[in-house]
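Take a look at these structures.
Computed from the coordinates by the stated procedures, all read-outs in this text should not be read as laboratory data. Bear in mind that the values here come from a model prediction, so they are computed numbers and not experimental data. Cβ atoms are built from the backbone, for glycine too; each structure is taken alone.
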Structure 1
Amino acid sequence: MMLNLDLLRQAVSIAKPYWSSKAGRRSWWLVGLLILLLLADTQLNVWFNAQAGEVASSLAARQGTRFWNSVRAYLLLLLVAVPVYSAYYFVRDRVGLYWRRALTHRVLDRYFKNHAYYQLHAEAEIDNPDQRIADDIYSITSRR
């Protein structure tokens, strides 16, 4: 697979203004927290997998006490995992929201500058440029 350097340059030119701004520098803390939560998420998934194996092994061995101990451990693990998973998705979406808001302001400033919107609306082959802008910004700043 070949790395497309032109695409990489375009991505950096889109992302750099936000991530080097004051608001973007504050978001770096959220990115750090997001990385920690992702590591915790991964570790929890490993523990869940091991605990599910323990439940299956205890059932196969027909050991009731071992089974109920593994179910209790699984439930305790679940009590820890739910807040971690929730925090991960919250922080991930918050970073995307901050970036999307800043990028939307930047693009709309350029869209309205020098009446560029009139020129775009005059082009017959460009349909709903404002909707395209919103969709493109969403796709850049979200995980989808």
Structure 2
Amino acid sequence: MKQKIQNDLKAAMKSGDKLRMMALRSVLSEMSRLEKDVRRDPNDAEILQIIKRERAKREESLEFARKAKRDDLIEQNETEAKILESYLPATVLVDDVRAEIQVAIAAGANQMGPLMKALRDKFGASLDGKVASELAKEALSKK
């Protein structure tokens, strides 16, 4: 995955796609920071987490840009978020998450921690943690 991102960065540099270059450089920068910390190449799961964090940063910046009515920053952050989104696996449907929550609760997961672990084990990187957390809280409060 790292090689694909590096190749895409080279292609973006050749084509002059500045927004794609900025988005990919931020991901590669975070990857090299992780490499220095753990003294090994990051695996695909770690790279996906980095991409998710970078996308979340763009979404947070997007909120501030909307409040400030900065159309230039809104467009930039939306575009970069879409670029980063293209590297992530498709997210799980909400109905699938709800069904798995019911299965986990039936199996004895009656607290947030074990429930979220069961969801992460089942869906991996395609799970949107924010949505899953909200659905889990809702299901546990009904119990």
Entry that produces 0.35 once FRET efficiency 1/(1 + (r/R0)^6) of positions 57 and 105 (r between Cβ atoms, R0 = 30 Å, to 0.05) is calculated, selected from 1, 2 = 2
Matching 1.62 (Cα Rg over 2.2 N^0.38 Å, computed) against labels 1, 2 points to structure 1
Where does the value 20 come from, among 1, 2, when relative contact order in percent (Cα under 8 Å, 6 or more apart) is the thing being computed?
-> 2
Given a computed value of -26000 for helix-only ellipticity at 222 nm (-39500 (n - 2.57) for each DSSP H run of 4 or more, over all residues; to 500), which structure among 1, 2 does it belong to?
-> 2
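Using distance in nm of label points 7 Å out along Cα→Cβ at positions 49 and 81 as the calculated read-out, with 2.3 as its value, let me know the right label among 1, 2.
2
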